[in-house]
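Structures for review follow.
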Structure 1
């Protein structure tokens, strides 16, 4: 599942001890395994081999240029949701012709930029958006490639904040209205109908929701093939990852056997979906983000203080919710392990950051090894929706990002300096 493991009591990323990275780049910092990203992409690519397909990596999961370059080198496309993400893909050497532009609020400026560049397709999410794309394409004397995002009204049973496929969500066009929307799109002279798309949610750990949504859409897709000769069906992303692997039990038992059977793997995903998709005879797009990058990253942080309050044992670290907001925002679990393996009994602990918010907490009442000031901890599975959601709250500089490949490691984003945070601010003359 990933390349973080203990060797001689020390936590390594691939072949590099994390202590070496800390010594060079300090804490907090993010560390990414190039090998894990590559392995996850290739396993999904291999599982989908029986159908013509493109893996369009969801840039929003982790948009570091080194991550994007890794995906581009593997032949991947990109699922983008802003002009900035398209520009990042191009800067990383990615193929703009493999970019799918999603999102409910594309601005006129973003649409024009994508049209001039020549992306693969827009995933349109409303009738109004189709009209805007058509008007801009007409002004530019271009044909805009589009697909319509279908909301299949399938509850993926995931966290409320990452559910996207029901009528309670802002995404896509209601299943019952889609044929009418395609008929209208066909009459708009500067649109080229190229495909159809769906996405039902993130961090799905079983194939059932995917299978249910695909089955629901197949009659619609078949009709669209006949009517408009569409060339692709995007089944979205959402493949979940393991966040609670109990690494302390040793690399040989990365997760318990009884838990392994429940894990959604690329092969189990493909085994259920390919028999449904292959008869369509068109290209299948998938848009994974977390699955590719999630387990590939860790946030490394130093213990600043141990504070005991009544029955509470607080482990106060130098990372905070501005560096990794998932636990505060999603009540998300991240496995927390020492960089130097600790023996002895464990103690129920709250790992917390220095920000003046009660929500600045990475875990509560979790049995952890006894640590002391100056020790370093790793928050695992922090490669997706982690650094990309970081902020400068409390005027805290963004941490460094480091990528490892085998025995090599280098900063792929330098740590911010405090002065850089206000470099674009100014004091008005009337306050001087």
Structure 2
């Protein structure tokens, strides 16, 4: 199944069908609003190929099935054949055969409990990159089985990706009555609530993070009592506590929580990266954290940035160059990418690369961030060195200090939530 980004026309059709479904649920299927949606669907529907038209038709039927279920669709006892098809659907989803996964679910609809069926459909549409549709199925699953906290958490996650304003409002309501909800739901709501807050270092921003700490501490206590059921909530809450303490400027407590998180999940690359960044330049153990985060292929640019800076300032130029090259396509700010390209240029110069290659790297740095003064000055230093070519001497580069690098990246601390 194509993702939303692969075919915007299909995404538009899927959203239109969902909007129609929601109007039908409100008894407005024959309203002017519904007619307007049908008219708007004509153009994108006409642009779809046969496979996508078939997919849209089945989506419409699947949505109809959760709003007005057929009396003939009463649940039947699971048969060995239906059980095998359910397993095959799960396996198809794992390998990305999403249309087949949905087809198999339709074939065994009478044998699968409605909440489980909607959960499976939601998971498939989430993987397909259409969180709006996924949220609808997850919401149906949680409405049928309100005691299943995972359905509720998955619904919030899909809603946050498709309608962040609505998700933030729901999250706020949940946090006001946190004890009424499962720890996994509270942890999900807390993350959504924090993402929705402006990333400002002012008094209001600090108060937002401070307000969340007692809620999270209480949630952690409840999650610890519910283990192993609430293990996911436990780990998420620990990470959020580290983030909140870091955001209010209490580095010691932040490190303590990230350390506790690593003890419960040694392979959590994000926590390793966070602890390594907080302690970079303070303790040599930070380098080990950064190396482990990179080895675990953390999908964030910042631990690579710090590790590249370490290799650069310790004159391990080939390692610096490789680290910069590995990081440049990862998610991160233009300022971070500018620094990586600048350091790659310096590493190449020290390794004896042709001047054209070094210039290209410096130019790339300034394309990412034209205001990068270090890149500007080091490019000038490089050109002056080439002009003089003093035998036996090296360029006298200007490097950022460990403290200034750490401070600049901590200002972008919200990357921990994005992970």
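As an exercise: relative contact order in percent (Cα under 8 Å, 6 or more apart), calculated from one structure in 1, 2, equals 20. Which structure is it? Source structure for this number: 1. Assign the value -23500, calculated as helix-only ellipticity at 222 nm (-39500 (n - 2.57) for each DSSP H run of 4 or more, over all residues; to 500), to the correct structure from 1, 2. The value was obtained from structure 2.
The greatest value of distance in nm of label points 7 Å out along Cα→Cβ at positions 67 and 299 among structures 1, 2 is that of 2. A value of 0.99 was derived for Rg/Rh (Cα atoms, Kirkwood Rh), for residues 131-306 alone; which structure in 1, 2 was it taken from? It traces back to 2.
Assuming 22, 44, 29, 5, 0 is P(r) over Cα pairs in 20 Å bins from 0, in percent as calculated from a single structure, say which of 1, 2 it is. Computed on structure 2.
FYI, it's all coordinate maths here, none of it is from the lab. Keep in mind it's a predicted model, so treat the numbers as computed, not measured. Cβ atoms are built from the backbone, for glycine too; each structure is taken alone.
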